[in-house]
1. To which of I, II, III does the computed value 13.8 (mean count of other Cβ atoms within 10 Å over residues 6-13) belong?
2. One of I, II, III was used to compute distance in nm of label points 7 Å out along Cα→Cβ at positions 14 and 78, and the answer was 1.9. Which one was it?
3. If Rg and Dmax of the Cα atoms in Å, for residues 30-85 alone is computed to be 13.0, 33, which of I, II, III is the source?
4. Given a value of 93, 24, 16 for Cα extents along the principal axes in Å, point me to the structure among I, II, III it was derived from.
5. When distance in nm of label points 7 Å out along Cα→Cβ at positions 22 and 46 is computed for each of I, II, III, which one produces 1.5?
6. Out of I, II, III, choose the structure whose coordinates give helix-only ellipticity at 222 nm (-39500 (n - 2.57) for each DSSP H run of 4 or more, over all residues; to 500) equal to -11500 when calculated.
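Just so it is clear, none of the values below were taken in a lab; they were calculated from the coordinates. Given the structure is predicted, the values throughout are model-derived calculations rather than measurements. Cβ atoms are built from the backbone, for glycine too; each structure is taken alone.
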Structure I
Amino acid sequence: MDKQAKDVALLLNFIKTYCHYHHRNQDTVRVENTELKLCSDCCALAKYAVKRRLNCPKNPKPACKKCDTHCYAPKYRKKIQEVMKFSGIYYMKRGRIDYLLHYFT
């Protein structure tokens with residue numbers, strides 16, 4: 001699996017986890033050939049975030065927090081930061097060391 005596919009999978013997993021713990025009205029949606037149970041807001045965020053990741057002009061792509069070019073609109077940037085913070089802590093507490101390593105690369 002290439003880095004781009006791993007980033008998209010991680011991104012969708014984080015959004016799915018966040019939505020599961022914060023929102024009730026979830027429907028099954030398809031984002032990048034992956035079926036997820038998401039609310040409408042998280043579905044829109046997932047589609048936007050995947051589109052941004054797939055169209056990133058940087059090669060190799062740095063972590064978004066270290067990037068000099070912000071490609072997220074302000075409202076999405078704030079939301080994705082909230083999702084990443086919650087889901088990152090959630091997975092760290094459950095021993096997902098591979099996600100910790102992704103954070104530092």
Structure II
Amino acid sequence: MPQRVTATKLIAPPLRSNALMRSRLIVRMQRGLAQKLSLISAPAGCGKTTLLSSWIAGCGRPVGWLALDAGDSDPIHFLAHLVAALQTVDPTNPLDTTQRV
């Protein structure tokens with residue numbers, strides 16, 4: 001049975017006009033494109049989302065976004081949303097078995 005996907009979890013927040021540009025970290029993220037995985041870890045309120053929004057605005061690549069919450073601890077729920085996020089990058093991907101709400 002397909003899982004329902006909350007479409008708002010798949011929308012990256014827009015870059016705020018007054019956002020502090022962290023050029024050094026943006027450069028590190030660009031270098032991270034050559035790697036299989038990049039992990040951004042910091043306490044709440046340290047600017048992770050702002051950093052990602054800044055990078056997305058200038059990277060020139062398609063980007064999938066998935067905002068996680070407590071409900072995503074269920075593997076089925078999480079995987080359904082992950083597939084939906086990947087679908088935003090490549091809508092022709094045959095893995096789309098979800099229903100967006």
Structure III
Amino acid sequence: MARKLGVGEVFDLLKRYARQELLGPLQGSLRWLGMGLAGSLVLIVGLVLLMLSMLRALQTETGSAFAGNLSWIPYLLTVIALAGVIALLLRQTTKRGLG
């Protein structure tokens with residue numbers, strides 16, 4: 001025969017159940033979100049540094065090809081490359097069904 005639970009025991013049982021079913025998955029979700037944000041931040045910093053290095057290489061290693069009135073071309077090429085990288089990232093995101 002089942003024994004009867006007191007009000008304090010029922011409250012304690014509900015509290016333990018809520019911790020098990022709510023806090024556990026919530027902590028996992030927060031960990032997943034934190035890792036995603038950290039990965040995004042690292043990706044953004046890496047892309048900024050990569051684009052700056054591309055711009056610097058185009059400005060210094062091409063000699064006088066982009067001198068004078070053509071000095072804006074390295075900036076344009078860098079923006080085009082960045083747009084291409086963003087397009088690839090968006091394509092990958094939508095391909096997986098995340099966007």
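1. Matching structure: II.
2. Working through the options, I get structure I.
3. The read-out was computed on structure II.
4. III
5. I
6. II
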